[in-house]
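Just so you know, all these numbers are worked out from the coordinates, no wet-lab data involved. This structure is a prediction, so every number in the text was calculated from the model and none was measured. Cβ atoms are built from the backbone, for glycine too; each structure is taken alone.
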Structure 1
Amino acid sequence: MSNVRWWLPALSVGVAIFVAAWISRNGIAPPMALPNQFYPKDTPFGKLSCEEAFKGLKPQEKRYAHFMSRASWYGQLIVFHQTSPEAPLIFIFLDKVLRSKPTLDGVTTNLKEQFSFTDDDVKAFLVYCGAFFSAGGNYRAFGDTKFVPDVPINKMQTVLRSLFPEDQDFWAEHCLEPMYDFKESVRIRGFPPHGINSYWSSNCNEKDAAIVAEFLTGKRLDAYNQRAFKEVVDGKTSYEIRVASRQLSNETDTTAEKLLSLHEDRNGIQFRVRRGDYSSLLGDVIESLESASKEAANENQRNMLREYVKYFETGSIQAHKDGSRSWVMDKGPAVETYIGFIENYRDPAGARAEFEGFVAVVNREGSKRLGVLVEKAEAVIKESMPWPRPFEKDSYLKPDFTALDIISFASSGVPIGINIPNYNEIRQNEGFKNVHLENSMKARMSAAEIDFVTKTDADLLKKYRDAALGVQVGLHELLGHGTGKLFEKDPVKGANFDVSTVNPLTGKPVETWYTAGQTYDSQFGNMSSTYEECRAEAIGIYLTLERHILEIFGHVETQQQDDIVYANWLMMVLAGLRSLETYDPDAKKWGQAHSQARYVILRVLLESAPGLVTIEESLGETDKKPDLRVTLKREEIHKKGKQAMRDFLVKLQVYKSLADIKEASKMYLRLSEVPAQSQFANWRDIVIARKKPRMILVQSNTRLNAASNEVELLSYPNTPEGFAQSWIDRHANPDSIYDSMLALYKKDQKHFQPEKN
């Protein structure tokens, strides 16, 4: 059934031509309204408050925070290029619209008067802008599903014509068409034909990813800051591996990786490693880092920034690792920050990372509470972790664990907790940091709705969910991501484990391990992120069962402890159920690593702890539409639940320790299945039908007064208009940004064209 707003008889001749061209090119009509296609007009906008935290900083610390924020926001421009081929052009289009009049009120008035936007159209447009800019593109950060504007396409085309009068055909074809395209093959991010991505050329799939991974492993080269494009000429295949760097040439190679040497033929396939990806966007990042270095509080920060500059300049991952080492050594700073290509959730091969940069102020009181957990963590690891001692790190490296209030978080989304760096050799042998993002968690929880439970359970969750989530995040980050040993055997360094160690799952000496050049990410590939998140989440709910651990968080009364345990386990079950909204049954693909992880935990509890969790289909009390009711047997959590999680965690850790991807995949992928015509598929339909819009966070900006050398914090209302204004204020010189992003789009364009039949 057609969307009538797009097929009114009064469509202009230009739009009719546009539609005809679309059908000719894509073989389909512009998309009908489908579930999850639009961001609802009532999407909540939340404020990421940091005014009090920022006020407590000294002038030098404010300047340091300002320049690191600038570096982060300049770097976020890269995320648009990483999200989808068309996102950079949509960015330019939307940004131009928002800046088209002196004030935001002028923009909305102009949309109504010149382009016949209704009040609903204006609101839908601003919500789309908020969703697009906050996600770093036109795919949801949580779920990796595409969204399109809930504005009639003919109105948007009229706006586009006014902005690009001389090359409107180019912008219609390359920006507006893909912006509205919602055919099945582009609804999720992934490898074609069941998805789209811009880490790989459109002619690449899982087989290509395996070929490239084997080459990179052999060269001991990490893929975090790379993209890969394939070309086939006269039957000969070549892969161009692009490394993010301002430096364009390999001629004077100063990197530890010696990128100049990585240009060779192997088994009839040519590999070319080239610097300079995103080069035009990295200059401002580097300049901001150099300015921040002048405001650094200590030598650790200066060393860190020196290495980060080298990293962005040359593309050397080793430089980023060295910078991360200095960052780990910088204990308890007033301003905490980290930047680079960090998380590999969105690469369909699970190795390439999205740009991320954050700046935050340490929350002293919150950090004191987390510091107690750090002090007692070694004892907890020895006494409470479920796997045998040889599968735990040889020594406990006491990390920094701080509560932070975010000033700036530039990426595709704002988490509530982080464990970094993601380099296992640093985490395992030198240390790491955990950060608990308090103002993010408060903003998210303020809008969180409670559904699928009884009124009694809803009341209990309202009372204890903040406390339960605080415990879960703390355990997830510190003892989830921060524990477990990888068995490694190097021809030079030897083995870091006793070769007679017994595998507790087979009763025989271990037979597999990581060899030279192999990492957890390279071996576990596109399963690495979700598998690790599942391990951390499972550790979180498992360790909440220990009363002495709850006491560390200040929960000392027995009844309160029992209620927090119940709330935490119930929240995990509900999260696993709601996660079904990010599963695509056509592609049989999960769009979000955490969601898949939580669903797997739900499956484990349903299978291995029968009777603990009950999920019943029902009708809503008020709307009489299909609904779900989740109940949890409190008395069985410490019995069946604990045993199920213990057994599961041993498998998760042993497979990870031993690089046993074969057994890990067999177990994990089975638990990840959502069989068609099953209760899980039915539950998914209900979850999607009752889905609430996800909050969009409005972040602050910093502004440096050149005359006084003082930094001001700019805050905005938590509305679509407030978000739009925050984005306008973020970049003062948009024209140079447009030029850089358009040039990079045109350079990449041929690699993202669909294959000709």
Structure 2
Amino acid sequence: MYKKIMLALALLLVPITVLAAQDDKKSTDQPPAKPNTSQNLMKYTSSSFTKPEKKDVKPVQQQNTFKGFEKAAENESLALYVNEENLAIKVQNKKTKYVWNSGLDQPDQYRLNKTWEQMGQSAITVDYMDRRGKVRTESITTNDSSPRVKMTDNGFTASLYLNQSKLEFEVKAELEGSDLVVSIPEEEIKESKYTKIISMRVYPFLGAVNENDINGYMFIPDGSGALIRYEKSSNKADAPFTGAIYGTDEAFKKTETKKDSKVTPAKQIKMPVFGAVHGVKQNAFLAVIEEGYTHGDILAYPSGVSTDFNWIASEFHFRKEYYQPTSKNMKGLTLYQKSKNPFGVKLRYKFLQEEEADYVGMAKAYQNHLTDTEQLEKKEDKTGVRLEFLGGEVKEGLLWDSVLPMTKITSIPKMTDELKQEVKNMFVVYKGWSKGGLTGTLPNKFPFENNLGDEGEVKDTIKALQKDNIPTYFYTDYTKAYDGASGYSGSKDVAKKISSETISHSEDKKTIFYLSPEKALKAAKDESEEYKELGISNVAVDTSGYTLFSDFSTKKSSERSQTIKTYQKLFGTLKSQVGNVALYEPNTYLWSETDRYLDVPMNSSNYVFETDTVPFMQIVLKGYMPYYAPYSNFNSDTEDQMLRTIEYGAYPSFLLTEEPSHLLAKTASKHIYTSEYSIWKDKIIDQYKQVEKSLGQVEGEEIVSRTVPQTGVVEVAYSNGKVIIVNYTNVPYKKNGIIVKAKGFAVTEGGEANEKAEE
């Protein structure tokens, strides 16, 4: 029934034409008579959009006391103070005089039990396992552990021995310009004979806010980005946000017998950052996790969850919990790792003020950090569209399977020829080209499926598209291995969980294993020559860019940080030996290897405690890398989806076939319910023209500001002075003599708009 509804919805949407976008000239359109906007506006007050900021907000007032604190260091930007009894810190922004406190000056004024008060006042809180196997929690103040503090030129170093758990650490805190860097070296983390560390929280209450005492919010990198505004305690949420950086490690997940495909998965955290704002455009910080992120979580507790405080921090897991089956019927035990995960902790707090003190300023600060550390570099950015064609798919037969040809390779130039008069810039991704079709053949990629074309036709097609300046990427994957496919050993080449089970899951009744990172690297090296022989110089890689796991295979074990290094080598090999590499949803550590970012997240997970969705990732990437939205033909709300694409600076994408999509109804690609090129041709042209009129004026430019002047209207300013105004509402929006029509956009000059706004 669900599929029938979706099919009906898709058929209804096909003939709809998105309202033509405005250029930068003034519109003479008249508003519709008596529009009903109440329901329309309600949609844009939801957490899927960004709310307008409150007007005339007073500066945050503080009553600071430095009693019990010693000044550890000072530079032109910051002053650092430390309490030598619990290592609590105060960081003063010398420009604004604002003080960031890691604890509470008067904890008795708040509703906190003893455990929470101890955690809030301490620099470090750990969970550990005692000699009886029981998990306990300890903070510095729990048993009056007395750190030994030594002042340094830029801060302090503290030797810490926790009296209850018998754990030892060294905590360093140093100023670097307008940053505070807190680190705990791996070699200085020492356990006793009978107690084992499980996890650690570092300065969890830094920037904590009681209820809505301050106007501001916490920022979490959920999907494109999300805000949790400071509000009074409520029953809206009964659990905090807990997000595993780079996703959950499959090596520790319990094997699922059944998976509910109807449940929409939460968005994955792809950036190891979080932040807090104390007064929008007043004071803020962005925390960048530089070490420990492979085993780190981001925690955000809204007011009303456990305490009245809003607080955000990171938690590092030195030992992870896992399920160990002890029988064939999956009965077993819950255990913790025997060996400690090998990593240290390093957090960089970047303090922001005034115009930089919001999520846009945080994104720009992270962008600068990535460029400074050479994790992000300028790539060619031209307004365009992604055309992803499905070649062949497996069709199950009574005795044997066959390949259903959906788009022969020689048909692609015919379709692009029809588009190129209107669509000046596009690129092609060709998937399902391997022998056997899209699903069921990996890890084997060669030879080319003969039902889709021969070797000569492949080379001729690539040359024909090159002649028209249309890059052709061939879709592939270096993580998935299908059960029953050839090209790998089930005993030697498949990654294993800590429980010794293989890492696998089910997709449409097929079992998919994860290749060990070393096997994946070897495959990329071996296949590089075959790509070149076929004339392939661009590859688009799925799964591997966003899937990070440990491998506990006996001979080729790979801890998560080692998997990152192996994948970086893999994509480095493809870049040097084959050519350009486009990745689907890549995590930060692969951005330098990525030519184009495919399927950029365009939403947050919309958890109940999230108040706003923001394009944090897009602000970081814009001007440095072209990024493409998920397929337009799979979105039911084409108007808002197109406007969000423009507002977020993304380019549109389409999944297409030459043959009708209903032929896929009994294949693993049955979810593709509308893809026929002839149906979507006009929509491709229409969406390209809209992004050309808007984003075509800001090619290669960075986003410098984003404001929401009223509900359902967004203004995005770029580094060349252009401002794109997007109006999601059902009524025209007027500003400075420019009318942005309902469900439309306009491009203006920022300087002129600002002058008129001031008048």
Structure 3
Amino acid sequence: MERLTKIAFLFAILSGLAVADSAPAQEPAEEAPAAEAPPEDSPAISAIKESNPTTAAELVRAALVTHDLGRDDLAKAYLQKLIDSNPKQDQAVAAYRDLGSARLLRLQTETSLQPVGGEAATILLEKLDEYLTDPARLKTLVEQLGDADSLTRKRAMEQLLKAGPDAANPLFAVLGDPSQETLHTPAKKMLVRIDQDIYGPLQAALASDNNFLVAQLADVVKQIRLKAAAQFLVGRFIYTDDEQLRNAIGEYCEVIAKSKPDAAQVKDYLNRRVKAYLGADPMFSADDLGNAQLWVWDAAEHKAVLQTMPLADAEVITAGRLLDELHRLDAEDADIQVNRALAAMQRAFVLENAEIDYQALIDEYTLPVIQEALARSLKKRKFAEAAVVGCETIGSAQDASVLVAVDGGLSPLAQALQSPVYRVRRAAAKAILAINPQQPFAGSAEFMDTLAFLATAQGKRVIVIGELDEQRRQGMAATLAQLGYQVVATGGGAELFKAAYDSADVEVIFVSKPLARFPMMETVQVLRKDRRTGDLPIAVVSPILDLDYYELRTKSDPLTIATIRPHDQEGFTFQLQRLYGAQGRLLVSAIERSEDAEFAIDVVNQMLDTPEKYQFYDFTKLEEIAVRRLADDNVTPGMAKLLGHLATPAAQMALVEYASDPFHPLAFREQCAAAFEAAIARRGILLTKDQIVAQYDRYNDSEELDSGTQAVLGKVLDIIEAPTQDVRFDQPAESGP
């Protein structure tokens, strides 16, 4: 019996007993009807049972027949047996050949067979897909293209056609091997027959450094008249010294463009293509999440690989291929080299991620070029990933000269601290920490601002609302709170801006009409100009009759979405998915923000351990944040230490207040008392007379409190009194400086 059934059964018994105890005796109820007997097996059902199906094909057939005979109980039992047996690949293939795809798909579509029907079909189809795309099998099929038996060749061609783009790499392997000349013609014919499914892998393979392979593929793209391949071939036509390759590309150009290009024409064409890929208009089709599929050439494995990535990454990576071609045509062009470095940085982020070789980037492009590429990448959000890698690469060099102001302005790394993209600012701050400058530099104020902003995060998920109507405002806040958000509901104007700028935990902003003081679009513009909110998704909540107008006004800003007012959790969930989707891979999770805050607090404390090295930083920018977050148990020790380092009047008072509060954890209060002692050792007592008197009153009123609290209060007074312990009031004070 299932657990819920048992609970319900027990509840019924207990309820019945309770009624029996409280109610008068009644005539015994009529006897409950007996449980329905299982249906009697028909001859067909009996025959299926007696056959005892065991293989995948037998079990699927038995399940479908018993389903058609109205015995879904048996059908599900057979499907469960198939699932439990986890058939091997050869059984799945045999089932497919025996039953065909239609019957396997029936398992997914027959409602009464779910969920086991869908699960069984998935197991079989996944194993079938593994078989169809098995590289060893496809390699054998490619070899069979040259078989003496025509039937074998025909079957191999049929199977390769079914494999589609998965057949590409085995065919490329043959075409790149001069020793397999007998297979070259049928392999090329096979690529031509696969047609559009092969276009992506084919263009990726044109990046191979195997000139023999590229020459063969140039003949293929000529036969299918693939114009898009021109951008990946014409550069080689100019600079290659391989006569076979040059001839093959020349023949392709004759077919596609009716002529062979010269160097000037190629440079002009490739520059225009690069400009298009780095421009605003999309160059690839993208899904609902803004992702595109791009085939790239894996030089180490000598094969084409399909990658799913944000549209901007696909465009920048493709531009990088063309920039490499342009660089080989003109290695002295500085603009090409900078753009090439930018594209390489973006490619490294997308394809290498945690394994980026920063030194290799520096060796290839030089540090000055990478700095210029960083400056260029900061101009468009499209290149944010390149900016992150640029910051990390520059930081890895640990060369303080990169912070020197350029032409009276900020260095590229300091400029990155002003980026509206959180990940870029964080990368820039970490790069500067890696460099560890010991001298003032232009941008030091922005560096400390960035650390201060990182330190504000508490790992919460905050949404800020700007709505003048209080009833609507509270209704929106209540619904969002039910979804697990911490909501700051404001009437707009200065109150909205303060809430939006206050914490790194703000994830989304809702701006609603009508707003106090600021109209909606002006509010959005103000938020976009501040680096703390410049990259946050914003929902402009419009009256339904004005929606078209606001959709037009927000069309150029992918992070701002015009919407009507959601009225329930489903409506808000849908809108939030759209807003988060607009941020894509640049979205920062609450866990990341919390870790960043702890990191920022730790590094500031490390610098303040030796303050003489960092006198050019204004650490007091963290004072208000440290005071505010001292009561946050997740960071109390770090904030207490920071306040002890700052030792300002506000810092000392915050430490005393926390240490004196019996509702805080005793261990943290003791740490605050120790930090208060360190603060006085640095700067002396900066409490006012009234604050000191209040502390004596607290101690005198603590006789009914726990001993731990009394000890902490006593220690605080000892710390306050310590500087006067050696003073003799019966002697004149010594003169001194």
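Observations on the model:
- Structure with the greatest value (metric percent of Cα pairs over 22 Å apart, for residues 346-457 alone, set 1, 2, 3): 2
- Label whose coordinates, when Rg/Rh (Cα atoms, Kirkwood Rh) is calculated, return 0.98 (choices 1, 2, 3): 2
- Source structure of the calculated read-out (helix-only ellipticity at 222 nm (-39500 (n - 2.57) for each DSSP H run of 4 or more, over all residues; to 500), -5500) within 1, 2, 3: 2.
- Here mean count of other Cβ atoms within 10 Å over residues 58-65 was derived from just one of the structures 1, 2, 3, and that gives 22.9; the source is 3.
- Of structures 1, 2, 3, the largest value of Rg/Rh (Cα atoms, Kirkwood Rh), for residues 202-265 alone belongs to 2.
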